[in-house]
Structure P
C-alpha cells in the first residue's frame with residue numbers, strides 16, 4: 001500500500017525557514033551548510049534570507065571544533081534521524097524544516113512537527129516521487 005502524500009509549497013518552506021531563523025536569533029552562527037540532497041536547497045535559502053555564509057557539507061566537516069558549534073547544518077526532514085546523526089555527533093548545530101517523533105536523532109531546531117506518517121513531497125522534488133528514501137543505500 002502506498003503512503004498518502006502531502007505536497008508542500010514554497011510558502012510552507014519559507015515559513016519553516018523563518019521559524020528556524022526566529023529560534024536562531026540569539027545564536028552566534030557563522031556558516032550554514034546543507035546535508036545532501038534534501039538539505040541543500042533549504043540551506044542556500046537560509047544563507048540568502050539571513051545573510052549567513054554558505055559552506056558545503058564536505059568542507060564543513062573539516063572545520064575546527066570552535067567553528068562547528070557556529071555552523072548550522074540543515075536538512076529537509078528528521079524522519080529516521082540517520083542523516084542527522086553524523087552532523088550531531090561531530091558538533092554541528094542541526095536544523096530541519098520538519099521533524100517526526102520517529103527520528104532517532106532530534107535536530108536542535110526544527111520548523112514543523114509532523115505527527116502523521118504521510119510522505120512529504122518538497123517543492124524541489126518530483127510530484128510523482130516514490131515514498132522511499134532512495135538516496136540511502138538499500139539491499140534489494
Structure Q
C-alpha cells in the first residue's frame with residue numbers, strides 16, 4: 001500500500017541512504033548526477049571537483065536531492081529534498097564535512113579523498129540547505 005512518509009521518516013530515508021541523486025538546472029535544462037553525501041541537521045553535505053554540476057549550481061543555486069531504498073517492487077522508500085546550494089568556506093566546517101564524508105565512504109577515489117585543509121584546495125565542499133522535503137513508501 002502506497003503511503004506518504006512523515007517528516008521524521010523522510011529525514012531518516014535521506015540520512016540513511018548512501019547514494020543520492022542531485023538535480024540542478026544547467027543552461028535551462030535539467031541535469032542530475034549520483035553523489036555520495038552526509039546529512040546533518042538541515043543540510044546535505046557533498047564534495048566535488050569543479051565541473052558541470054558546480055558551474056550549474058553557482059549559476060542557479062536551486063537544487064533537489066532524491067534518495068531511495070528499494071528492496072523489491074512492493075517494498076521501497078523514496079525521499080526528496082528541495083533547497084539551495086551553498087559552498088562551505090569556513091575551514092573548520094570544511095574539515096568536519098570532509099572527515100564525515102571520508103569516515104562514511106572510506107573507499108573514495110584518491111583524487112576525491114585528498115584532505116582539505118585550506119581554501120585553495122581543488123575540492124569543493126558544499127551543502128544543499130534543506131527547505132522542503134517529502135517522501136513515499138510502498139509496503
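Can you say which of P, Q returns 15.3, 51 when Rg and Dmax of the Cα atoms in Å is computed? Of the options listed, only Q reproduces it.
When relative contact order in percent (Cα under 8 Å, 6 or more apart) is compared over structures P, Q, which one is greatest? Structure Q gives the largest value of relative contact order in percent (Cα under 8 Å, 6 or more apart) among P, Q. Could you figure out which one of P, Q the value 1.00 for FRET efficiency 1/(1 + (r/R0)^6) of positions 75 and 107 (r between Cβ atoms, R0 = 25 Å, to 0.05) was computed from? Attributed to the structure labelled P.
Here the criterion is distance in nm of label points 7 Å out along Cα→Cβ at positions 59 and 91, and among P, Q the highest value is seen for Q.
Readers should treat all values here as calculations from the given coordinates under stated rules, not as data from a laboratory. Just so it is clear, the structure is predicted and the values come from calculations on it, not from any experiment. Cβ atoms are built from the backbone, for glycine too; each structure is taken alone.
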